[in-house]
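Each value in this text was obtained by applying a stated rule to the coordinates, not by laboratory testing. All values derive from a computational prediction rather than experimental measurement. Cβ atoms are built from the backbone, for glycine too; each structure is taken alone.
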Structure P
Amino acid sequence: MAIASELERLEESAKFSSQSQFEQSKRWRAINLLLGVPASGLAAVAGATALVTTTGRVVAGLVALASAVLGAILTTTNASHRMNQAAAAANAYLEIQTAARQAREIDLPYSSVDEARTVLAELTARRDEQNKTAEPPGRRAYLRGRKNIEGGGQTYAVDASPDQSEIQ
């Protein structure tokens, strides 16, 4: 059935999008930590150096300048916000993926063509809206997400068992 195939495509698309967004979120978290922790530490060192000794003013100034540069980069990249955006997008794609799978495997056999078409249209609209608002992940995030999927990162035990019994 064409609707089942399209629901499966939608599910697969959402799966790859969610994993790519999760990887992108990890990247932004790392950038946030790599810039934020040293910036804070350097600011503390600069303040302590300036207060402890008058001969350390040049060192304190240079350390404060380094802290300011890291802080400016952190502010410009807005890594914390981007990390949260990517995580929210990843979770939204997971919701679409789950809804598409449930519609295909549970509801579709008992739905009329019109009902199934309506569900497909609603899920497609949700995916399209999410695509408009999500920041595109980088190639590295996509490749890491794909590797996660291919490594079984989205495989459930029930899907792997050969003798699963259907509950209707």
Structure Q
Amino acid sequence: MVRLVPWAEGDLALLRRINTPEMKRYVGGPETDEQVEARHRRYLALGTGQMFRVELVASGDAAGTIGHWEREWHGERVYETGWSVLPEFQGRGVAVAAARALIEVVRAEGRHRWLHAYPGVDNTASNAICRRAGFELVGETEFEYPPGSLMRSHDWRYDLRGA
């Protein structure tokens, strides 16, 4: 259904399409154009993970983004993931398929046991994606995102060494 394509210079336009009040309502709201360009540069230079454009296999349409990166969580190095799917592709299983594909990517890297996602407790769609992709709900937590702002999140994790 989807393929994950490594982030490239031409993907800035996709980030701009995602930078809307609707798409960014659970993560601090839209960014300035300068912030979007800085995010794009970070995605291109991500050293401890990888960002991807999510493409539909059938049409080649860019449907959104997903990625993973390393972080320290409760004294342990883990992977974190996050995603965005454009409104016209939501509700069709795209995000779940992308999350499952990403799980296989990070499992193959083999560096960490856990892949975590931290959607806001009120973000029912992203929490459902975690559940459908096979993540385990650890509980609620305070999570800093965007930087300098605490949000109430669910801590979901996926055991990359499990079956």
Structure R
Amino acid sequence: MEITIRKIQKSDNQLLATIIRSCFHDFNVATEGTVYVDPTTDDLYELFQKENSTLFVAESDGELCGCCGIFPTEGLPENCAELVKFYIGKDFRGKGLGKMLMEESIEFAKKSGYQSIYIESLPKFSTAVSIYEKQGFTYLEKPLGNSGHSGCNLWMIKHL
């Protein structure tokens, strides 16, 4: 399987929203207060036009596989960005795509001058959480910033 990592295009919006929401069903995760109900999930291309943000997309043979990005979430400490929209479609999990997307996102954060990266998640996304741990993220006792995702109850940070 040949994988291409690229930046989001406007034409990706609908498929990415579908991939993101399907992950909540696949892992039986509650959706209230999460990206699932966040209206920006349907307009990711527009969201990631913000300066010092990016959303990387993995593609295999023309098919979208997943995404991961960096976003300067309001209220975060200075020089800190949030790792966001880290979702892999069901048929593409366990193939190293998540690691590739995350490493591309971390590299973007470094080049953009960020000194730390923050993540919000849920324990049911245990595979993603284990990737965060392997990438050097450590646990926080409370959330940072104003993501608007009050349903998340796991917070981590990585210093670059």
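The value 0.8 for distance in nm of label points 7 Å out along Cα→Cβ at positions 47 and 87 was derived from one model only; which of P, Q, R is it?
Numbers: P: 2.6; Q: 3.9; R: 0.8.
Only one of P, Q, R returns 0.8 for distance in nm of label points 7 Å out along Cα→Cβ at positions 47 and 87, namely R.
I have 24 for relative contact order in percent (Cα under 8 Å, 6 or more apart), calculated from one of the structures P, Q, R. Which structure is it? Mind dumping the intermediate values first?
Numbers: P: 39; Q: 19; R: 24.
Considering all the candidates, the number was obtained from R.
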